[in-house]
Structure P
Amino acid sequence: MKNVIHTHNAPAAIGPYSQAIEANGMLFISGQIPVDPATGNVPEGITAQTEQVMKNISAILTEAGYTFDNVVKTTCLLSDIANFGAMNEVYAKYFTTNPPARAAFAVRDLPKGVMVEIESIAVR
C-alpha cells in the first residue's frame with residue numbers, strides 16, 4: 001500500500017508524479033529543485049539554490065513525519081560538476097552525523113534551468 005505525501009510548503013509537482021510516496025516504512029522523495037513554494041521564484045547561485053532544495057526536502061520530510069536523520073540515500077544532480085563543492089557545503093549542514101549514502105552527477109539540463117536537483121529516500 002502506498003501513501004501519497006503532499007505539502008504546500010514545497011513546490012507542487014510539475015508533471016505526472018508526486019512530491020513523495022511512502023510505502024512499507026520508506027519515503028521516496030521526488031527530485032526537488034530550488035523553487036520557493038511561496039513565490040515560485042528560483043534564487044540566484046548554487047549556494048542559495050541548494051539551500052532552497054534542502055528546505056523543500058525538509059518540508060516534505062516533516063509532512064510525512066520524518067527528519068533528515070531518517071534519510072538513507074540521496075541523488076544529487078548538478079548542471080555543472082564545478083558546483084559540487086559549494087553544493088556539498090550546504091548539504092553538509094543538513095547531514096551532520098551519519099550522513100546518507102549519496103550519488104552525485106553532472107547532467108546536461110535540469111528543469112527550469114536550475115543548477116541543482118536532489119532526490120531522497122528515508123526510512124523509519
Structure Q
Amino acid sequence: MEHEVEDLKVRTKRYALNVIRLYKILPKNRDEVRVVGKQFIRSGTSVAANYREASRARSRAEFISKIEICTQEADETQLWMELLEEGCDFEHDLVKAVWKESDELIAIFVTMSKNTKAGSAS
C-alpha cells in the first residue's frame with residue numbers, strides 16, 4: 001500500500017506539472033482565457049495538494065474527505081478545459097493528455113473512496 005501511495009504522489013505531482021505547462025502556453029492576452037486559466041491552474045494543482053493531505057490523514061473520515069476533494073478538483077479541471085476549448089477556442093495536444101489523466105485519476109479516487117467506505121463499514 002505504501003508503494004501505491006508514493007506512486008500516486010508522483011503521479012498527481014506530474015499531473016500538476018502538466019497543468020502548469022498547459023497554463024504557461026495559454027494566450028493570456030485575452031480576458032476570458034486569463035479568467036478561465038486561473039481557475040484551471042488552481043483546480044489542477046489542487047489535486048496533488050489534496051492527495052498529499054489525504055496521504056497524511058489522521059482518520060478514515062479525513063482520508064475519504066480529502067480523496068473526494070481530489071475527485072471534485074479533477075472534475076472541475078475538466079470543466080475549465082472544456083471552457084478553454086469550447087469558449088476560448090484554445091486547442092493543444094496537452095489538453096487531451098491532461099484530460100485523459102484527469103479521467104484516470106477520477107476513477108482511481110472514486111475507487112479509493114468506495115473501498116475505504118466499504119472497509120469502514122465492516
Structure R
Amino acid sequence: MADKNKLKQARLQRRKWSTRSRMFGTPQRPRLSVYRSDKHIYAQLIDDYAGRTLAAVASTSAEVRGPQLKNGGNVAAAKQVGLAIAAKAKAAGISAVCFDRGGRRYHGRVKALADAAREGGLKF
C-alpha cells in the first residue's frame with residue numbers, strides 16, 4: 001500500500017503545476033505566490049521574466065511578528081502577512097498582481113491573506 005502522505009503531496013504538486021502553467025508574473029504585474037505550512041505562511045512577489053523575487057514577507061519576519069501575534073499558522077497571521085506584502089508592493093511601485101494560491105483551496109488562511117492584500121491596495 002502506498003504512503004498516504006506521498007499521494008497527497010503528489011496531488012498538491014499536480015494542482016500547483018496546473019494553476020502555475022496558466023499564470024506568469026511580469027515586472028508590471030508580478031505573481032503573488034502563497035506558501036502555507038502548518039506553523040507559518042509565506043508570500044512572495046515574483047517576476048517570472050527575470051526569475052527573481054521582488055518582495056517577500058512571512059509570518060516569521062520581524063515586521064509581522066510581534067507581541068500581538070502569538071502563532072504564525074492562523075488566520076490572524078495570514079492577515080498580517082497580506083497587509084505587509086501589500087505595503088512592500090506599494091513601496092516597490094506595484095499595484096496589480098496575479099494571485100498564485102500554490103495548489104491550495106481558496107479558503108481559510110489563503111483567503112485571509114488575499115483579502116488583506118486587497119485591503120492594502122493590491123488589485124487582482
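Only the coordinates and a few stated rules stand behind these numbers; no lab work does. Predicted, not measured: the structure shown is a model, and the values here were computed from it. Cβ atoms are built from the backbone, for glycine too; each structure is taken alone.
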helix-only ellipticity at 222 nm (-39500 (n - 2.57) for each DSSP H run of 4 or more, over all residues; to 500) computed as -30500: which structure among P, Q, R? Q
For mean count of other Cβ atoms within 10 Å over residues 15-22, which of the structures P, Q, R scores highest? Q
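For semi-axes √(5λ) of the Cα gyration tensor in Å, the calculated result is 23, 20, 11, so let me know which of P, Q, R that is. Mind showing how you got there, number by number?
Details: P: 21, 17, 13; Q: 29, 13, 12; R: 23, 20, 11.
Source structure for this number: R.
For distance in nm of label points 7 Å out along Cα→Cβ at positions 39 and 79, which of the structures P, Q, R scores highest?
Values: P: 1.7; Q: 0.7; R: 2.4.
Largest one: structure R.
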Suppose distance in nm of label points 7 Å out along Cα→Cβ at positions 23 and 47 works out to 1.4; of P, Q, R, which structure was it derived from? Q
For distance in nm of label points 7 Å out along Cα→Cβ at positions 7 and 87, which of the structures P, Q, R scores highest? R
